[in-house]
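Colleague: Quick heads-up: structures coming right below.
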Structure I
Amino acid sequence: MLEITEIPVEGYECVKKAVDRERGLHAYIAVHSTVLGPALGGMRLWPYASEEEALTDVLRLAMGMTYKAACAGLDLGGGKSVILARPEEKSEDLFEAMGEFVDSFGGRYITAEDVNTNPNSIEVVSRKTEHVTGLKDRSGNPSPYTAHGCYLGLKATLGEVFGSEDIQGKTFAIEGAGSVGSIFAKMLVKEGGRIITADIRQESAEKLAQETGGTVVSPDEIRFVDCDVYCPSALGGSLNDQTIPKLQCKAVVGCANNQLLEARHGEMLRDRGILYAPDYVVNAGGLINVYNEYHTTYDEARALAMMEKIYENLKAIYRIAKEDNVSTATAADRFGDWRLEQARAAQAQTS
């Protein structure tokens with residue numbers, strides 16, 4: 001039996017916990033904002049060490065989705081779901097129970113794939129709710145599009161740092177050799193980039209290195225190697241008090257969410273002269289892709305054309321950071337806040 005409990009959290013529209021012991025579900029869904037539209041965010045499955053850790057993660061991820069959608073110009077709010085489980089515990093029963101949990105939000109929250117879930121998982125969830133996107137016979141796996149968006153963000157960042165967007169001969173430290181990080185790495189190698197990689201799954205890192213002619217280092221080393229661009233593409237929080245002083249890169253452009261452990265770490269990067277591409281701006285390609293499926297008949301060419309805004313938005317954010325003398329992280333928040341404030345003002349006029 002599915003037991004759903006609401007958890008009051010200041011600044012969030014709705015946060016709920018669901019437990020179904022018979023079907024093995026233990027999950028959280030957080031809706032941060034629906035000011036711009038229904039909250040869309042992926043469904044992450046991870047062996048969290050505690051409920052507190054899982055709740056912290058879902059809250060941070062949901063807020064990040066609000067700003068990701070706002071900066072990308074999408075009529076979407078921000079939400080996220082996390083399932084406390086090991087990958088080997090995945091089952092159809094678990095995902096059907098998750099579908100019922102998603103459906104309990106009545107369309108305020110729309111789910112999609114994320115870490116340790118895939119289009120097959122979403123197909124099972126869709127048996128119990130229509131509020132899903134990223135289905136196999138429609139937009140499918142968003143990973144290539146997330147990587148494409150990061151590629152566009154990388155080009156914008158290289159131009160800022162080096163005066164040229166040329167990838168040839170530059171070294172990229174790719175932390176995370178999963179579905180997105182590996183695609184991103186292969187894009188860079190095609191244009192002459194050199195790859196150093198690491199992953200908590202050693203076999204994934206070795207496979208990517210073999211495919212790209214790259215070098216493997218340990219997960220403890222990847223953040224400190226000498227490189228042109230550090231590319232965090234695994235889980236969040238890799239930019240923190242311990243890592244930032246030891247970074248040996250000129251820029252940070254990665255596919256992961258919540259790369260800054262705390263907001264103040266954006267200032268630390270700025271103080272070190274390292275240009276940070278705000279994660280929720282550059283990794284919006286997957287969201288843009290599934291948005292096109294959910295809101296209209298899916299068309300890949302239209303989705304790819306919309307992703308070009310990632311480059312333009314990042315350039316605008318870099319200008320704001322220079323003009324206002326703030327970190328790029330702060331500039332990105334201001335960029336997103338401006339759109340949210342406009343939506344709130346429009347709603348106040350019609351109410």
Structure II
Amino acid sequence: MRLSVLDQSPIPKGGDPATAIAETVKLAQAAERLGYHRYWLAEHHNSNAFAGSCPEILIAKVASATKTIRVGSGGVMLPHYSPLKVAEQFRMLELLTPGRIDLGLGRAPGTDQRTNAALQAGPKAWDIDAFPSQVHLLKQFLDDACGIAPFTDDHPYRGIRAMPTGPTRPEMWMLGSGIHGAVYAGELGLPFCHAYFINTDGSEQACEEYRARFKPSSWCERPTVSMGVSALVGETEEEARRLSASRNLWVVRLLTNRPIAFPSPEEALNYPYTDQELALLRTVERRSIVGTKEQVRAHLLGLADSHGAEELVVVTITYDYASRLRSYELLADAFHLTPPAETR
């Protein structure tokens with residue numbers, strides 16, 4: 001079972017974005033030493049809780065600060081962007097760090113409606129129905145740039161290259177929290193990462209639909225499933241649950257349109273939840289895996305088995321960096337991860 005990391009560069013209450021980004025780089029270096037397989041960076045906009053708005057830039061920083069771990073986007077929200085421009089960005093990243101770059105794609109806005117509108121370069125955004133065509137065109141630009149499958153003579157973009165060209169290309173993943181992402185991944189012949197930490201409903205069905213729809217491609221020869229999961233490991237179950245209170249309150253406030261920065265565990269545990277919020281809190285708690293390393297390992301393996309997943313991409317958010325790092329250390333120990341020789 002491969003374990004990887006999804007980092008959203010969280011900003012705790014009283015913290016600042018610069019510190020959050022510095023902690024992202026430190027955590028990536030630690031994840032490499034611990035034996036995690038890949039390190040993905042999220043895209044969020046106009047958020048007081050997440051500092052990661054530009055994964056393509058942060059990937060370059062993290063890749064330059066590490067040696068062996070794969071680094072990528074979890075993900076690039078493609079409807080905001082031109083496929084050619086995304087192809088150029090990841091061509092450059094692949095040139096700088098060949099063989100270690102992942103391009104995870106999503107279709108969610110990663111923000112609110114007003115900010116989504118402000119992100120558009122023109123008077124009208126890409127229609128969501130255009131997403132599969134965007135992905136297909138992005139694949140074509142990347143295939144053409146490395147000589148695997150040049151544009152055909154009758155293609156309108158023949159002769160337009162995603163520079164810089166080179167012999168290798170990034171590993172492309174389709175991300176999704178429901179059936180649509182699974183269908184796109186299968187039809188386009190891409191590996192699929194299900195965002196279980198966002199939506200648990202119908203998750204097994206989505207993975208089954210992906211496998212049923214899968215069409216082999218040069219990007220992915222067989223169905224490949226990973227799962228994005230929220231997990232937090234403590235020295236004791238009680239400590240893990242105390243630490244998890246911060247993220248739980250943050251999610252409840254987000255889902256009730258009253259976003260906040262990540263509160264301390266003490267603030268979260270003393271928060272005066274209404275009955276409606278308590279019902280929502282129970283739902284939020286069910287989307288996270290919290291406990292000792294033995295408890296979390298057993299739960300994660302069961303989840304992977306029921307979904308046929310070969311890899312788990314773990315997002316862990318705590319109020320302070322030290323407890324977040326410790327959670328990943330305990331999880332690595334539980335799964336007996338082996339650090340690469342270059343980092344020992």
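Colleague: Out of I, II, which one gives 0.65 for FRET efficiency 1/(1 + (r/R0)^6) of positions 40 and 336 (r between Cβ atoms, R0 = 25 Å, to 0.05) as computed from the coordinates?
Modeller: II
Colleague: Can you spot which of I, II the value 50, 24, 22 was calculated from, given it is Cα extents along the principal axes in Å, for residues 96-183 alone?
Modeller: I
Colleague: Looking at distance in nm of label points 7 Å out along Cα→Cβ at positions 8 and 320, point out which structure of I, II has the largest value.
Modeller: Sorting by distance in nm of label points 7 Å out along Cα→Cβ at positions 8 and 320 in descending order puts I first.
Colleague: Next question. Quick check: 3.5 is what I get for distance in nm of label points 7 Å out along Cα→Cβ at positions 216 and 280, calculated from one of I, II. Which structure matches?
Modeller: I
Colleague: Of the structures labelled I, II, one was used to calculate FRET efficiency 1/(1 + (r/R0)^6) of positions 224 and 256 (r between Cβ atoms, R0 = 41 Å, to 0.05), giving 1.00. Name it.
Modeller: Here the read-out was taken from I.
Colleague: For the read-out relative contact order in percent (Cα under 8 Å, 6 or more apart), a value of 15 was computed from one structure; give its label from I, II.
Modeller: Comparing all candidates, it corresponds to I.
Colleague: Can you tell which of I, II yields 0.35 when FRET efficiency 1/(1 + (r/R0)^6) of positions 160 and 232 (r between Cβ atoms, R0 = 41 Å, to 0.05) is derived from it?
Modeller: Label of the source structure: II.
Taken together, the values in this text are just the output of simple stated rules run on the coordinates, not laboratory data. These numbers come from a predicted model, not from an experiment. Cβ atoms are built from the backbone, for glycine too; each structure is taken alone.
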